[in-house]
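Please find the structures below.
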Structure I
Amino acid sequence: MAHDHEHPQDVFIQADGSEEYRDPWVVTDNEVLATAHSGCVCVHEGATLELASTGQLSGSLTLQAGSSVRIVGQHSGSLHVGPESVVDVVGSQSGSVHVAHAGLVRVHPGGMLAGSLHVAGLIENRGTRGGSVHMSGGAIQDLEDASVKEPTRRGGENYYSW
C-alpha cells in the first residue's frame, strides 16, 4: 500500500540540552497502547489504535483516511482526523482537534475534549467539550447530557476550568 505522506522525526530535548531524533510510531494494523508513550503517532488506512484506560499518549496523533482510534485513556497533543476516519473519545483528549471533511469524532458520556476545535467534518458530543471553535463547513452536535465549558475571562485571556 503506497502512502502519500512522510513521517518527520520527533525531536526530544535531553537533560543536557542536546537533541535526539526518533522516528514516529506508525500504526499499520490493530494496536493497543496500555502504557505511556511520548512522540508522534500516525495511524494508516485500515488500521486501529486503542489507548487503553491505562494508556497515555503525549504527542500529535494523526489518522489517515479510513483509520480509527479509541481513546479510553488520555491523549495530550494535537489530534488530526482524516476523511472517513473515526475517533471515539471515552477518556480525555487535551489539545487542538482538526476534523477533516467526512471525518468523525464521537465524545462518549464521561469523555472530554479540551482544546480548540477546527471542524470541517462532524463532532458528536455526549460528554464535555471546551475551547474555541473554528468551523470550516462542518458541524458540532451537542447531544443528550452533553456539556460545554465556557471560558472565564481574566486579563483579556480565556481560561477553562475542568
Structure II
Amino acid sequence: MKKLFILAATCFFSLCSAQAEVAPSHAAALEKMFAVMKMDQQYEASLVAGFESGLGMSGDQIKSLPQEQQDKFNAAIAKVKIKLMEMMGWAQMKGEMMEAYAKVFSEKEVNDITAMMDSPTGQMLVSKQVIMVSEAMKRTQSKMQGILPEIMKIVQDEMTK
C-alpha cells in the first residue's frame, strides 16, 4: 500500500512539474517580443474579432432591426465583451501564451523575431495587423453567411439518418 501511495504521489508531482517552465532568459526574450509586437493589442483584437465573427450576424443585419432592438443588442454585446476580457483578456492569458510561444520558438528564434519586428517594416506590419484581423473577419463572416444554409442542411441531413 505504501509503495502504491509513493507511486501515485510521484506520478502526481511529475504531472504537476511537467507543466512548461520557461527559463528566465527565454521569458525575458518573450516579454520583449510581446512588447515589440504589441501582443496585448493583437491578442485582444483577435479575440473580439473572433467573437464578433462567431455571432453570425452582420452589421447590416443588426442595422435592419428596430432601433430599440439594436440598442439592446449592442448593450448586451458590450457587456459580453467586458466579460470576455475579464475572463480571457491578455492579462489572464499572458502566462499561457508565454508557455505556448516558449514551446514553439527557441530563445534564439524569439530574439530573431523581435529584431525583425522592431524594424520599421516590422512595426508597420504590427500597426496594420489589428486592422487586417478586422478586415479578414468581415470577409470570413460574409462568406460564412452565404454557406451557412448549406452547412445547416448537411447537419440536418446527417442528424435525420
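A value of 1.2 for distance in nm of label points 7 Å out along Cα→Cβ at positions 99 and 131, calculated from one of I, II, originates in structure I. Among candidates I, II, the computation of relative contact order in percent (Cα under 8 Å, 6 or more apart) that gave 11 used structure I.
Could you tell me which structure in I, II was used to calculate distance in nm of label points 7 Å out along Cα→Cβ at positions 27 and 75 as 0.7? Derived from the structure labelled I. Each of I, II could give helix-only ellipticity at 222 nm (-39500 (n - 2.57) for each DSSP H run of 4 or more, over all residues; to 500), but the derived value -29500 comes from II.
Match the computed value 16.9 of mean projected area of the Cα convex hull in nm² to one of the structures I, II, and report its label. Structure II accounts for this read-out.
Values quoted throughout were computed directly from the atomic coordinates according to the rules given, and no laboratory measurement underlies them. Treat the numbers as computed from the prediction; the structure is a model and nothing was measured. Cβ atoms are built from the backbone, for glycine too; each structure is taken alone.
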